[in-house]
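Just below sit the structures, each encoded as structure tokens.
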Structure I
């Protein structure tokens, strides 16, 4: 039996690059954003949700974990040389998402609608495409 069959998470992690070059960082943050915001689809209404919305259902610990994962994206962005202004925007996105998620029930629904990690990924992609052109990915 292959490793992928025994532990699919380990197989996914083995495919992620570990370097600090912009292309490796881009792959890691795109994978994290996909996991946090679009890893599952609600059948019938085809609404993508991720671990951010699911973990957010756990009252305090869920918000701490999702905030930490959002902070990781900001840390990667800082390492790539994003301006302080863009880092502040990314931080405000995560802070707003955390504040919304702190409100019981309403915050859980807002986690599905307000996707701070997707917004932060968009900011980071723009920076990578502009300042690190070799890491650019042509999407079809």
Structure II
């Protein structure tokens, strides 16, 4: 997901909103036997500031399917994580949490991936009270 800063400034469009389906990288999931059920839903608002920095706020919702981490039954779940990011031109980074961009294009993928990693559950369960695989001696 890329926006062209120079083009937006030329059009005097200093803010905007985006809603997209985001194909997240499978490597962001660390839960065994789990994958994305469908593309993640991303909703973003952005503001281009006077110093060409870009403030981004929004949410990403991911849909997971796979084996319950306790009993191995097939299950589905979803999670939503907040996105709150600040992009600055390369070389003008002030805060360690800032993202940098080169040239005139800002790629929001890095902040979306960070939000997915931060919100990703450690396990998925078929039921909160799942007791796992029943053992019968």
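A short reminder: the numbers here are calculations on the coordinates, not readings from a lab. What you are looking at is a predicted structure, and each value in this text was computed from that prediction instead of being measured. Cβ atoms are built from the backbone, for glycine too; each structure is taken alone.
Here helix-only ellipticity at 222 nm (-39500 (n - 2.57) for each DSSP H run of 4 or more, over all residues; to 500) was calculated and came to -20500; which of the structures I, II was it taken from?
Working: I: -20500; II: -3500.
Comparing all candidates, it corresponds to I.
Once Kirkwood radius over Cα pairs in Å is calculated for all of I, II, which comes out largest? Can you show the working numbers first?
Details: I: 15.9; II: 16.8.
Comparing I, II, the top value of Kirkwood radius over Cα pairs in Å belongs to II.
Between I, II, which one scores greatest on distance in nm of label points 7 Å out along Cα→Cβ at positions 65 and 81? Before the final figure, lay out the partial values.
Values: I: 3.6; II: 2.2.
Checked I, II; max of distance in nm of label points 7 Å out along Cα→Cβ at positions 65 and 81 sits with I.
Out of I, II, choose the structure whose coordinates give mean count of other Cβ atoms within 10 Å over residues 97-104 equal to 13.6 when calculated.
Matching structure: II.
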